[in-house]
Structure I
């Protein structure tokens, strides 16, 4: 691990958060390369996707996985792995259905121009009715990292909420391995989770293919899922042409510790998140320098004996207390925040900006990554200030319907006309007033 130390006086938490973020490779470093890939996919379609797959990894024999192979992938899983995937998928489904599903229909009515609006609403239901209906997108794309490693858990985290939301077409993409095929574990998980299509492709070219469409791939309405800098930057550049879940890039973990949780547990938590790659960010914050040094030393020792742990940056921040540490967390808005403190429950009430908060000694981020039922597709890069976890609501959009009675039109038309005239759009007012004129003429 690349360890850095910060002796912080508790002032300017936003400034320190910016310094910590600077430890990560920046998205704009790959902007030009990603733009080139997107342009090539838009111009050449499948040919460009296959060319980039070959350049960055392995060229698949076919981009789309055969439907029969997708269906049979579950039965090919080892029983123990299948059981674990089914339990994880069941937990994510249960949480999505219980806690994350937004209301499908909401109706608000009002009566305007009445002295006693409550009496008028009781009498006729109001002269203006606004309905807000939630409907799923038609097609969703899900990105599950792959190649050298398999991420069946991400297939579950992306596809299950889409299925719960009612999305009819769920297309999952994952980079092929050395054999040119999607990893069997990811394929089995995709089938269990409800994917209707799977494609052997990854990187910025996969995001571009889902967003723009190619000869063999129909475009989707929204793309979700985590990825490296190239994947994240491709989503950022294509937003507007396609919807995205938000910025879900390299993994991040901040731990606030007070000495009440064993140092080795926290060192393992930091190493676990470093398994995701070198682009992530690890932050350990405590008021005791000896505690920081001990956990940092253990993390480095554990990492040295575990080949899966990458050289991610680890910042050891000495803070003047738990309250300033919490202010730093809110300024950083980390993807994962562990509160390894004796009074973690009360401290958690002060968290305002984070992707997911893990509370107390047993709150290891690894539980959320796999089986707790919470979603591990979370905002990174500070996007936790305005974005939340992936859930069914990500795949649904509200549609508003307005119904105005004749009485409502009589009450509102003069208001519309006055405001429209003030804004320099008189025809807006004319359009509204015409409803009154037409009604009077019809009498």
Structure II
């Protein structure tokens, strides 16, 4: 007798060799998009070489939706998805499962299901082989975790205590202290700057989680991204199964809007004493939304400035020329709102002031002058040459598809990406960076440096 576990092992072995020959064609595979009768928006890339499917379901239920004073609620909802599911609603249907039962059920299926929340979204992800009986069982089990978590009240105090202990421990690290101070200074009162604490967790009850789930997790609010060996018809069946435990709805009332992040009007500096061998430095400001039309020139500009590792300007000036830090980096954390532009480094406490000044000078000069032709050419070659590594697995391709879905980007975004990078000019990059960055109004946080 062939069990589901044996099917999973056999199919994985059969598909393992094919994996390495599939990625070169993925960029040419079109993204199919449609809206289900439930209102769920679906984005599908058929990748038939490997008999697997990866699914990501996104809801507008990230931490930006946490109520005031209850930071961590969205993450708590995601956490409790793995703690148990209710019994089926029909006579003779599946029994309830606790967290151990869920773990055993997923192990038997050889599949994986997870839930997590970030600033913008609450994500449910499923990975399964596409053998029909196995995939159906995996989808039905995932549907129970999405729609019918059991919310075990006796487990929340235990997990909250663990979470609180982890937060308390993290505050013994200068990197955490710096990140919290930086987020508060850059985001102000915007939810992106809120942080989960022992106090906010203490205010979260199981009833709060149930209410949050009921308000935000509905089929009509779902954006479903799928990559794998399934046809459109199979994908429609899969989506219907995954969302089957959510309340039926003919329409969803709009969620209240979340305000935008206020631009900084003046520079700000925070020097925080901390007994550490290294000073932790963060410099930055609000950046831009992910759907900003200047995203590509900003990506390339940041690659040259500080995102390109050892070939970036910041590394050359801070590390190579002056030996002030082993590493220095910059990045834009763009989302539904203007996520922060951040420059970060660690240095000896007595060198912190110099490292800050050099970094500020590099940023200001780059914003004013832009890159050289040689820098732009090198960045293009690096980014275009590395593009295949961004989509060299179903999981990575799924992340790109979900990014397109969540930010309402064009369906041919991946196909056009290298062309857009190649077409950039020095003027394009300089103009985009100058529009978004104001070096004279940035936040600077130093934790552990020599205090004035």
Taking volume of the Cα convex hull per residue in Å³ as the quantity of interest, name the structure among I, II where it is greatest. I
Distance in nm of label points 7 Å out along Cα→Cβ at positions 97 and 369, calculated, reads 6.0; among I, II the input was structure II
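On distance in nm of label points 7 Å out along Cα→Cβ at positions 129 and 145, which of the structures labelled I, II is highest?
Values: I: 5.0; II: 1.9.
Once distance in nm of label points 7 Å out along Cα→Cβ at positions 129 and 145 is tallied for I, II, the winner is I.
One of I, II was used to calculate FRET efficiency 1/(1 + (r/R0)^6) of positions 41 and 377 (r between Cβ atoms, R0 = 41 Å, to 0.05), giving 0.95; which? Show your work: numbers first, answer last.
Values: I: 0.95; II: 0.60.
Corresponding structure: I.
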Value 0.70 of FRET efficiency 1/(1 + (r/R0)^6) of positions 65 and 233 (r between Cβ atoms, R0 = 30 Å, to 0.05) was derived from the coordinates of, among I, II, structure I
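Rule-based calculations on the coordinates, nothing more; no lab input. Computed from a predicted structure; not experimentally measured. Cβ atoms are built from the backbone, for glycine too; each structure is taken alone.
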